[in-house]
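Quick heads-up: structures coming right below.
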Structure P
Amino acid sequence: MPSASGTVGLFGCSGYLQVGLSEVVGVERATARTSAAWVRTMRTADTLLASFDDDEFQVGVANLEHLPADRPITHALALLALRR
């Protein structure tokens, strides 16, 4: 996934300037336990999950399973605004 600074640099070559950047953190209702179960179920149905080889997939699921079972899953999103 590209960084915000990398994206600014790429678009900067075409005359775009950064005018804003906000980091948004979300908390899912799912926990580590329910996320691991969902990922195992969706392994062959979800095209993103299918892009991981078996070793990568197993490492990711193991990482989820080693978290406290009731820990909420969080994600971060960078909202970047550019202008020309």
Structure Q
Amino acid sequence: MGKKIMKSDLSLLEKADVIVALADDSSFGTGAEVFYAKQILKKKIIAIATKPAKSPCIVSHADVILETYSVEDLIKDLKE
């Protein structure tokens, strides 16, 4: 089951133009996906980090860090 999920997740990352990741809490899975998308696939990463304790793995690979869930800010950064 785990391999099937990872294969599906990696396929979705490969198809994406931009990755938007929630970085409020540490998540090994999300951190690994962000690392793969940035370092291997060279994708743009937008992190949403609204809490003071942000996931260091996600934030360190982000091209943009949004500190709110503002749809307007997200749309603006997606267009850049």
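Every number in this text was worked out from the coordinates using simple rules, so none of it is lab data. If you're wondering where the values come from, they're calculated on a predicted model, not measured in any experiment. Cβ atoms are built from the backbone, for glycine too; each structure is taken alone.
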Item to check | Entry that produces 35, 28, 20 once Cα extents along the principal axes in Å is calculated, selected from P, Q | outcome: Q
Item to check | Label whose coordinates, when FRET efficiency 1/(1 + (r/R0)^6) of positions 19 and 43 (r between Cβ atoms, R0 = 41 Å, to 0.05) is calculated, return 0.50 (choices P, Q) | outcome: P
Next on the checklist: For distance in nm of label points 7 Å out along Cα→Cβ at positions 11 and 67, which structure out of P, Q has the highest calculated value?
Outcome noted: Q
Checklist entry - Looking at structures P, Q, which one was relative contact order in percent (Cα under 8 Å, 6 or more apart) calculated from, given that it came out as 28? => result Q
